[in-house]
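The following blocks contain the structures, represented as structure tokens.
We did not get these values from a lab; they are worked out from the coordinates using the rules stated. Quick caveat, the model's predicted, so the values are computed rather than measured. Cβ atoms are built from the backbone, for glycine too; each structure is taken alone.
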Structure I
Amino acid sequence: MYRFFSRSSFTRPLPKLKVFQATLRMSSLSRYYADEKAPFSRLEAKPFFETLDLKEKKYAHYMSRASFEGTRIIIAQTNPAAIAIYDMIIKTFSLQDGSMRDSDTLFQASGVSAETYEQFLQYAAQFLGNLSNYKSFGDEKFIPRLSADDFEKIVRGSESEEAIGLFEQCRDELYNVEPTAHNLIGFPQDGHLSGYYSPNITKDDILLIQGFCEQEKIDPLNTRLFKDEQNNYTLTVAAAEEQVPAKTYTLENGSTVHVTFTDFQACMKKVAQAIQQAIPYAANQTQTDMLKAYHTSFQSGSIEAHMDSQRFWLKDLSPQVETNIGFIETYRDPQGVRAEWEGFVAMINKEQTLKFNRLVDNAPLFVARLPWSAEFERETLNKPDFVSLEVLSFATAGIPAGINIPNYSNITQIYGSKNVSLGNVISAQSPSEKFPFLREEDLQLYRDYRNLSFEVQVGTHELGHGTGKLFTEDEEGQLNFDVKSLVNPLTQEPITTWYKPGQNFNSKFKSIASSYEECRAECIALSLSPHEDILKIFNYEGQEAEDILYIMYLNMARAGLTALEFYNPTAKKWGQAHMQARYAIMNIMLKAGEGFLEFKPCVVDDKESLEIHLDRSKIRSVGAPAVSEFLTKLQIYKATADEEGGTELYLETTRVPDDWNTIRDTVIQSKQPRKSFVQGNTFVQGENVTLKEYEASTVGLIQSYVERRV
């Protein structure tokens, strides 16, 4: 499609109408172009990897392999058609022995310009950085800037018949942006794309099968759903071996549900094999038991076995090598119940961990300050294990800065959770990074304290995930609260809703669950951080502590404003859970009034823009109380399983008024490319394990995937 507008197309004057149409067409395409100069950062891990002994290095190696063996699962869960693009990129850059093809040689063989070849490299690297042709942060499709003809020339320059064949197979998928609704991840019924469902699956189908899963006690976390022309369903469970025989059920409406345990079978076999290889190098019996539970889960598809792995994982406190793996986060399922594959391996940063341990030691004091009564907090606060880690490997579409897992509420309510801050992710910077919308007088302070304040925010945010009680009913009809005496603070009436057997927060709050919970945790961070003793834990006192607090609130206001980049005004849909959450908080701070937060027009580089004005003297008197009031509502609705009230509150708070479209346009004009992380690879060589790191560039990222061979 793009090749229609190659340079040769404009060698003769076009009629005015055709010129207008061509310009309009190119303008509509440009919004989908891959970033022109995306920043790349290397995850620096070698200093920490080298502190490990040989046994720990082998454990880290095999668990890294287990994590990365799920790479193709991640791609297929986002867009099954993108697997061909992935293979085409890898084959284009691979020699016959599997090693990396010299990029300069490929460039010379292609016959394209240096600018065009750079556009090719940018697309290939950004695809690998997102593990799809849909952005991991924003869920919108992106396409190459270079024409299809030039793309083909480069692929043919590799002289790989496999790569050329794959290009022909995926040419349309590479460039097609019609219909526009299909360029967003979401419900197929709305015209969007989802790798979890066949295109003919409706929202009613999803709810029907959700009810079936609850009835048959099948956890949908590691499943996908398909429907044939006769309205019969296939529910596929990811597993290496079909240890549980496939079974067909008949629904009340006459449709059948065929449940099979063969999804992603080739990948799951490799995952299970790598975990089996890691077992001899476990540090203790708890780790061994954890790995065996992982192996059982991935062999059979059992979520119960995965829950067992997480119970063992929670008992394995502060290991030298930390790892977690499985179907974990539900952000990208539009229904919010099916999870994306991920796995990470990291080494502990002992110095940073000391700070987080002090936070955990004082957790009961800090949790008691949260703005709800004791009845809405867990009876026993299981102190979370909180560590700072340096990532060795993270198989995911988008690496987070912090983690709070497991996500099984039936486990966390009893055993607590682990909180993880990923130090080398937080500290990774790009020299060319810009920060639009900040006042000139705030810019240097922001540069000085952004990472430091984010460290405090991540710590209190992840601590927040582990708070708050859920009111539940078990299989015997027993409630974990006194229904006769407990009053809902929002209505001053008795509690009338709670989680029934088979239900959890995700299944009740569905598509908003992930964003809602991220918002709750962010609110907890902003509510707790104004306390001086929390800032002191991170070694900040006096003016420095006040600056850290100011930058934290300023950063949230800026994040909420720039979040508009991830909102689609046509579909009226948010494309990223965390950004929707940050917009909600920004909105709350804006509505707090009293001049606490304002966006004022300004001119930057001769273009109209906005400046964020945040009154730091009113953080404790205006900003924090407004956030805490909103936080209380979020917690009450979550605790009582009141998805109707919670959904109404959240959707109203994250609603973007039509008259904000011009503000969104300003945000889009100033948007900065999102950085991609270049990770290293480990190799077993004889009795030794080595770590190979790559340059922070397009070629470095591509080479890391070629040599990963997944």
Structure II
Amino acid sequence: MKELHQPKQPSWRKRFRFPASWRTSRRVRFLLYAGLGLFCYLLLMEDVLPQQYDLTPGSVASEAIVSPVTKVDQEATERAREQAAESVGKQYQVDEQLTERQLKRLDTVFSDVRRNLSDDSLSEKEKIANFKDIVPVEMSEEFYLKLARLEAEQLTEMRIVGRDILHDTLSEGVKEDEVEAKQDQVDRALVTSTLAADARFVVRELTREMILPNELFDRERTEKLQDAARDSVEPIPIRKGETIVAAGDVITDDQYRQLQELGVLRDRDNPFPYIGLGLLISLVIGLLAWFTHRFQVEGYRDNLKTLMLVSVFMITLLGMKVVSLGQNLEWSTVGYLAPAALGTMLITLLLNLQLALWCGVILSLFAGMFFNAENHLLFDFRYGLVALMSGSAGAFALAGVRNRLSIFRAGLVAAGASMMTISALYALVPVDGDWTVLLQSLAFGVAGGLFSAVLTIGFLQHFEAMFDILSPLRLLELSNPNHPLLRKLLIETPGTYHHSVIVGNLAEAAAEAVGANGLLARVGSYYHDVGKTKRPQFFIENQLQSENPHDKISPNLSKTIIISHARDGYEMLKEHNIPTPICDIAAQHHGTTLLKYFYFKAKELDDRAQVLEADYRYPGPKAQFKEAAIIGIADCVEAAVRSLARPTPDRIESMVRKIIRDRLEDGQFDECDLTLKELDLIARSMCETLQGIFHSRIEYPDDSQGGKGVKPA
């Protein structure tokens, strides 16, 4: 009998033959997250990693190639620095000592010439001979002859004119290649002088010979200036997004070199982008796993829920990837159509809001990477921000939903959040008057929210069926009185239906008091006694004024009929594809409790017969989760309190606590995680609910005595 109540495993689980401990296995959990990481890596490779090209110098580029990163062009920078150094001319420095020496030599020459000219005892030939010794350079015979025929008085003016010309010329600096040009300047300087022709000739010849190179090359200064010029040249970058090669261009050697440095040629493997993407994906998936471990303990330990979370992620990312394939110049903002809210809305419905919001943050990061239209950017914050806002809005809108129409309304909320975010972005960063781009973006944002809602509605029922879980929407649908089983219960067993409704009220309040699923407790209560519809007349709440059929049959047969309602209910629920948790409630709500009435009746009828207590117990299993245990308590409490003649608060509380104590001592809570503190909270909650149901009413006066009817409060 007990095996009949075990949940049937879906066929796909049988086919793959998961080990019994797979739902709590750490290895399985690690493989699930690792599989999600690998899936993300493969999807993002094309969008994040730099594209590589098979090109050679002289080949024609089939498409424009832009730089995926900002990088210094080392060769171009070095060329620019050498050009700057070469632009620095050779540096020279005037030798002032040489200038002074030449001026002194000129003064000495004129002094010695004056002394010889003043000596009348010397003949002209002797003077010429002396002049050849006095003048430090070899001059022409004409020079010496004219010098010997000058008057001593002329030398003073000649010395001044010659000295001034030599001083001015040497002070300006004379390079080696400028000597001849500087000597020619002497002729121009003498044009305005008042010297006689012979005197002018002597001064001209002597001054020209005195002009020597005095502006010498300064190697140290030149090198310092060249180094400064090199340092002043900023590194020449190849910037992100900069076009290296235009479509149709012939690849030059310089362009090929730049492509090599950027690592976008297939002949050069660059492992760092692959390593970087792997580290980023590992960090993101690690944060997701850490969050579930830290704040979603129950879900973290259940690998079935982890598998469901991973599946939602994969479907959402796959939807983003499909949308990203349509991104081009004409539809540059199609990224706003991405169903980012699909993931947050499904996780809200299937798991919880807190996890959905954290997943929304992660999905927004992926959206920014999927839709990096300018491939030189790793993230495009616009799409990430819109995905975050729409996903969060959709998740918040689904908190406490009551029907599937709410999903569509949540899609409208997500669409509205997208519109507001897109409008804010375009207001902050204007689009240069191109309103068509803004309108296109808004249209995609609205469509993205509605698209997410449609996909959520479509995928939700498949997730519910595949993972055999109960979402709030599914529970609310099952609580509809028009459900075939509930209508059957109402029509064929009205007493049981009324009993189930009251049990639902008791169980929901008690479940919420201990942090369990109140909605599951209520809906499970509605279906927990559906097995009574097979033999309704054998249950006292359906007998009304008719005779009790148990009075005419043996206690053993009565026991068999009563016990079978749990098994019958389980099988009926399975036939109608009711989710496993509700089927389990029908099978477990009585646990292995003893049918005391029929057990003692059987012992009374035949004292000599050996009546085994085990034969009069429900086959179980015992309650495996809190909601099943709470419904079992509420079922027993409702029937017991209804039998009280005067249900005062004290009598109700005494009855409730006695039932809980008996079940605790009987070991009915051994297989679920209810604590003593929680049992006390359950007792208090049920007492409060029962006092509201069985409150004291005012007794109506008899109209024959002239009293007036008073409506009870």
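Work out which structure the value 1.01 belongs to, where Rg/Rh (Cα atoms, Kirkwood Rh), for residues 163-466 alone was derived from one of I, II.
Working: I: 1.01; II: 1.48.
Label of the originating structure: I.
Quick check: -14000 is what I get for helix-only ellipticity at 222 nm (-39500 (n - 2.57) for each DSSP H run of 4 or more, over all residues; to 500), calculated from one of I, II. Which structure matches? Considering all the candidates, the number was obtained from I.
Comparing distance in nm of label points 7 Å out along Cα→Cβ at positions 219 and 275 across structures I, II, the highest value is found for II.
Ranked by relative contact order in percent (Cα under 8 Å, 6 or more apart), which of I, II sits at the highest value? Let's see the in-between values first.
Values: I: 16; II: 12.
When relative contact order in percent (Cα under 8 Å, 6 or more apart) is computed for each of I, II, structure I gives the biggest number.
So distance in nm of label points 7 Å out along Cα→Cβ at positions 131 and 419, computed for just one structure, reads 2.6; which one of I, II is that? Source structure: I. Looking across I, II, the calculation of log10 I(q)/I(0) by the Debye sum over Cα atoms at q = 0.05, 0.11 Å⁻¹ that yields -0.52, -1.16 traces back to II.
If FRET efficiency 1/(1 + (r/R0)^6) of positions 291 and 579 (r between Cβ atoms, R0 = 30 Å, to 0.05) computes to 0.25, which of I, II did it come from? Don't skip to the answer; put the middle values down first.
Values: I: 0.25; II: 0.65.
Here the read-out was taken from I.
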